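Take a look at the structures below.
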Structure I
Amino acid sequence: MEREKQEQICQQLRMLAEGRHPLTGEELPLTGAFADAAVLRTLTQASHCLRDLLEQETPAPAHRPKRERRGKFCITSYQLSGILPLPEATGITAFVSAVEEQMGRDCGRLSPTAITKGLEERGFLLTRTKEDGRKQKVPTKEGEALGIYMEERRGYRGAYEAVLYTPKVQLYILNHLGDLVPGAVMEEDDFTFS
């Protein structure tokens, strides 16, 4: 169905929900089904659902600007001990952003790729080649036991599988950051404050 027709149907549903004739705009008598608040509520919800679906089909947003370079991530074990995991399972990028937010800009930029590489080297993740030839990280049995799991999600490009890290895994990453990302955790004597 063409987008123009879909938008027309959405508009007609909205008019019906407002108690107006979908073609003429005249007010409909509040009798029969139109006298039932549940019917009007259903029509309103249907028009909102269709509108939301139409908005999801908009073209992909413009590319985000490149992230600012801030240097290699360096943190002391004392500073690291004050970082808290997020209360819910999340993707690695959101977790890294939360760590950087808690530490501030002076610690540099922590690489999500470096963390996933470290987890892969320790047997918690592996790289799988999908049917379309693209590579994807997936949890191993050890990773699943630790709390890494896959969840299907929907984005503007359609369905995809996201790798999620529970708070238990986030705590593991924080406790082993020095092993996962060599050179990221420094002794207090080596860390220079600016």
Structure II
Amino acid sequence: MSREARRDDLIAAALDLFSTHPPDQVSVDDLVRRADVSRPLFYRYFSSLRELQVAALRSVTDGLIDRLAHREDGPPLDRLRAAVRGLIEVAGDYRAGYIALLRSGSVIATSETNAIVDQVRHRAVELILEATGVTDPSPLLLLTLRCWTAVVEGSLLTWLQEGTPPREDLDTWLVDQLVAMVTATAAHDPTVAELLGAVQVP
């Protein structure tokens, strides 16, 4: 097995364990047992468990960011639905990793890991602004969009763990949530009408 393949195996084992156990309850012994490798081999690829945690987190967020970078043609609402479908696909493909990402909590959280997770959230907000042509968002609009990314994260976690709502309904429901949140914000911030007009269903 190549060095890269072995490293990927260790990351996959970590994500699998982190999806069902808090990171502080996972030891190097647990990881090497799951990956069927020796402790010396583990330390050949990672200097510490923390380094592996960060690498595992990065593997998931890179997949999410790559999918958000994919652009679709069409009206803003259709492009947003396509982007959300992409996130759903990546979350499904990286099921164990995505659950681990959202369940990691303060044990894995550092300034570095928080920055990695924030890259996904920032990219999601940028995507909405780009799709709707908003170049100068107000503070209240930015807060609304950031809150929506939390709705997306929580909804995907519930879907992965419980299977609800159905996958075929998830993207439309989440975009409808965005429209509803922006509509509520527009009542408090007249400048938000620019985005509301772009995403509103005709």
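Upon calculation of semi-axes √(5λ) of the Cα gyration tensor in Å from the atomic coordinates, which of the structures I, II produces 50, 19, 17? It was calculated from structure I.
When FRET efficiency 1/(1 + (r/R0)^6) of positions 17 and 161 (r between Cβ atoms, R0 = 35 Å, to 0.05) is computed across structures I, II, the figure 1.00 traces back to II. Can you spot which of I, II the value -25000 was calculated from, given it is helix-only ellipticity at 222 nm (-39500 (n - 2.57) for each DSSP H run of 4 or more, over all residues; to 500)? The read-out comes from structure II. When relative contact order in percent (Cα under 8 Å, 6 or more apart) is computed across structures I, II, the figure 20 traces back to I. Starting from the value 2.5: which structure in I, II was distance in nm of label points 7 Å out along Cα→Cβ at positions 97 and 145 calculated from? Going label by label, the one that fits is II.
Here, each number is a calculation from the coordinates, and none is a lab measurement. Owing to the predicted nature of the structure, the values given are computational and were not obtained by experimental measurement. Cβ atoms are built from the backbone, for glycine too; each structure is taken alone.
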